[in-house]
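Alright, structures below, take your time with them.
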Structure 1
Amino acid sequence: MKNLKYILVVLFCLLFTAQAQAYSYKTCGDKKIKWDSNSKTLYANTTSFPAGYWENGIRDTVNAFNRNPSKFRYGIAMDSGGVGRGNGQSEIWGWPGSKIDGAPAVASQRWTCYWLFGYHAWMNEVDVIYNYDEPFRWTASTSKNDLIRYKGTKRSLQTTGAHELGHGLILNHVNTEYNVMGADFEHIHVNGSTARAYIGEDASDGAVYLYGDRGGWQDVGVVHWKYSGPSGEYSDHTKTVIYNSSGAVLPSVNVNGEIGHRVTRGQWVQVEFTFENNGSNTQSGVNVGFFISTNDTISTGDRRVAGRTLSLGRDNVLTTSTWVLIPSDLTPNTNYWIGAVVDETGSIAEAVEWNNATYIPIYVQ
């Protein structure tokens with residue numbers, strides 16, 4: 001009987017995937033597969049993540065995941081010892097891609113799951129392994145100029161790590177909405193030059209379902225990304241856009257190295273953004289302001305051109321468009337940025353404030 005603790009899967013065990021809202025997770029029969037507590041320490045290899053830039057990056061990755069309303073938290077410790085799958089220690093390291101089938105990164109999961117007059121299940125180990133071979137080029141930078149889908153050529157250590165740490169909670173890939181368990185390198189918050197990884201509403205919901213709500217963690221956010229369809233197990237994401245009064249996407253234009261839209265002074269447009277509730281409670285009557293800026297850092301100090309209120313539940317990522325009149329006194333043939341600020345009045349006591357504003361570039365003619 002004692003040896004059953006070390007059996008990963010026995011003959012009579014059935015492993016299921018359960019679905020609740022968009023997030024998806026594995027179960028052992030009618031049991032959730034979970035860690036035996038609300039915390040787990042991960043040991044990051046100091047050869048893969050040496051002190052300074054890379055160590056700071058992997059710590060930032062864990063911190064990004066931990067900004068969620070669930071009771072579960074990862075800890076991190078640096079470790080100079082050996083690494084390996086199935087050694088009883090949950091670790092993070094980098095390997096040649098041939099050892100992980102060429103994927104950009106993997107989360108190697110080990111759990112116990114068996115039936116003995118009922119189902120029994122728990123997590124034993126997760127190892128997050130990054131592919132250190134080309135063509136994958138990693139950065140721990142939070143500058144958007146370094147990242148693919150912006151001006152750069154590198155993949156964010158933090159966004160991919162947030163995805164793999166989701167697998168550490170036995171969350172599956174999701175291909176039905178904008179979420180970090182889909183295309184993680186297209187799941188990121190950007191305002192100005194700063195790009196930050198975050199877990200997002202859907203994976204937060206999954207973490208809360210598995211480990212409970214810590215209570216009092218409030219956080220709403222807005223991004224210029226949206227769901228664009230399934231790609232196998234993954235959701236694909238694309239930038240939000242601006243529509244004309246007929247609902248057609250406005251012509252695209254390059255604005256300082258990013259794709260934006262060509263607009264006309266005095267034109268009514270529909271500006272699209274994605275809003276998320278990453279916190280503990282439904283937020284009703286959330287004030288959202290829309291602003292025109294002469295740079296890509298959107299704030300309430302910019303020129304306000306529209307406003308609305310939203311109800312943001314914990315059950316669905318909301319991509320929506322808003323009517324905005326492009327001011328007729330803007331300088332023609334000039335780049336501007338149109339942005340949204342969620343919780344414009346600061347009425348929500350949020351755990352995270354930096355994700356409240358983002359932008360879409362425009363060229364005014």
Structure 2
Amino acid sequence: MFSSKLPDVGTTIFSTMTALANEVGAVNLSQGFPDYEIDPILADHLAGAVHDGFHQYAPMPGLLSLREAVAAKYSEMFNISVDPVSELTITPGGTAALATAIATVVRPGMDVIVFEPCYDSYGPAVRLSGGNVLPSVMLAPSYRPDWEHVRSLVSDRTAMIIVNSPHNPCGSTLTAEDLDSLADICDGTNIIVLSDEVYELITFDGMNHVSVLAHERLRDRSYVITSFGKTFHITGWKVGACVAAPLLTLEFRKAHQFISFCVNTPAQVALSAYMQNPESYRGLSTYFQTKRDLFRGLLTDTLWTIRPCSGTYFQLLGYEQFSTERDVDLAMRLTRECGVASIPISPFVSQPHTHIDRALRFCFAKKTETLERAAERLRSVLG
């Protein structure tokens with residue numbers, strides 16, 4: 001008889017909440033996708049690529065022109081040098097890149113340390129490779145790593161530590177001191193760091209993104225994942241990238257070529273052309289900070305508690321002042337009764353524990369009128 005490798009895994013909370021929002025006609029601030037149009041110039045580039053006949057397989061590592069454009073972005077925005085030939089691979093989205101990196105490194109019986117709450121694909125990908133997930137809990141409201149606890153989890157079975165900054169769902173960001181602590185833990189070991197940096201261009205209040213690629217002691221032991229979907233509002237295109245040192249990239253591509261082989265060619269052609277103008281990705285932080293500040297401002301004089309948010313396009317709102325409900329129950333009720341869909345925090349942890357924040361995650365990558373309508377409804381639930 002067939003035996004599931006993920007017997008306790010069902011439909012993701014993202015799909016569940018979006019389906020419920022569609023069913024009841026709620027304002028959907030749950031799943032992380034924009035509700036506004038993309039830049040028409042990018043759309044024209046995609047149409048042009050289709051019209052010009054780019055319909056066949058792209059090279060396995062990705063179009064060189066796109067890899068060069070991504071390398072130019074790292075130089076422009078972070079002063080980081082990336083070799084587009086030997087250090088950069090185009091992937092079918094960030095989630096696939098994460099799964100491929102995990103499959104490349106993790107063997108049965110090995111341990112992988114994650115920081116919880118964490119993006120819900122990490123654990124299942126580790127388990128599918130036969131690995132063990134060891135969580136280190138970050139506490140509200142700051143959601144900072146406890147590096148001494150991480151150190152206590154490390155053993156000769158530790159294959160990987162997964163970090164995420166800016167952090168989904170918590171909106172926190174790692175500092176240079178955090179990366180120093182991570183490097184201290186990894187020194188003298190064979191631990192690989194997997195750094196989920198898909199929101200790298202979305203930081204607020206003067207906070208600069210700190211990438212493991214810029215850290216001398218972490219660069220050669222790290223896989224860094226980025227995503228065009230978050231940068232250019234094209235989550236449905238499912239195009240991402242993995243950056244790593246040449247040896248790690250070589251191993252990553254061994255798995256990549258048999259998991260997905262390549263990424264759709266028209267999208268790569270379009271993105272390559274679009275990114276020739278650096279203005280296509282400059283100013284993203286300012287753009288989203290305006291939306292964050294609008295959404296927060298509309299709820300400042302309510303019983304919702306506004307958690308810190310220094311990056312991503314997600315805002316955590318605490319509900320401890322007006323409800324003792326489980327977060328999943330409240331999210332479902334607000335979707336049905338209030339007409340606003342959100343994401344609870346508990347699906348981002350592997351084990352129920354007393355430290356789960358009484359908070360819901362709201363996506364503010366939406367039109368102004370969408371955020372205003374949602375905020376009005378969220379205010380009304382409090383009477």
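When P(r) over Cα pairs in 20 Å bins from 0, in percent is computed for each of 1, 2, which one produces 28, 59, 13? Mind dumping the intermediate values first?
Numbers: 1: 29, 54, 16, 1; 2: 28, 59, 13.
This figure was derived from 2.
Computing mean count of other Cβ atoms within 10 Å over residues 111-118 gives 23.8 for which of 1, 2?
Working: 1: 15.0; 2: 23.8.
Traced to structure 2.
Match the computed value -0.95, -1.14 of log10 I(q)/I(0) by the Debye sum over Cα atoms at q = 0.21, 0.24 Å⁻¹, for residues 279-350 alone to one of the structures 1, 2, and report its label. Label of the source structure: 1. Quick one: helix-only ellipticity at 222 nm (-39500 (n - 2.57) for each DSSP H run of 4 or more, over all residues; to 500) came out at -11000 when computed from one of 1, 2, so which one is it? The correct label is 2.
Please state which of the structures 1, 2 yields 30, 19, 17 when semi-axes √(5λ) of the Cα gyration tensor in Å, for residues 31-246 alone is computed from it. Walk me through the numbers on the way to the answer.
Numbers: 1: 28, 22, 16; 2: 30, 19, 17.
Comparing all candidates, it corresponds to 2.
Comparing FRET efficiency 1/(1 + (r/R0)^6) of positions 95 and 119 (r between Cβ atoms, R0 = 25 Å, to 0.05) across structures 1, 2, the highest value is found for 2.
Taking relative contact order in percent (Cα under 8 Å, 6 or more apart) as the criterion, which structure among 1, 2 has the greatest value? Present the calculation step by step, with values, prior to reporting the outcome.
Values: 1: 16; 2: 25.
Ranking 1, 2 on relative contact order in percent (Cα under 8 Å, 6 or more apart), first place is 2.
When you work out mean count of other Cβ atoms within 10 Å over residues 167-174 for each of the structures 1, 2, which one comes out largest?
On the way: 1: 22.5; 2: 25.6.
Largest one: structure 2.
Laboratory data are not the source of any read-out in this text; all were calculated from the coordinates shown. A quick note: this is a predicted structure, and the numbers were derived from the prediction, not measured. Cβ atoms are built from the backbone, for glycine too; each structure is taken alone.
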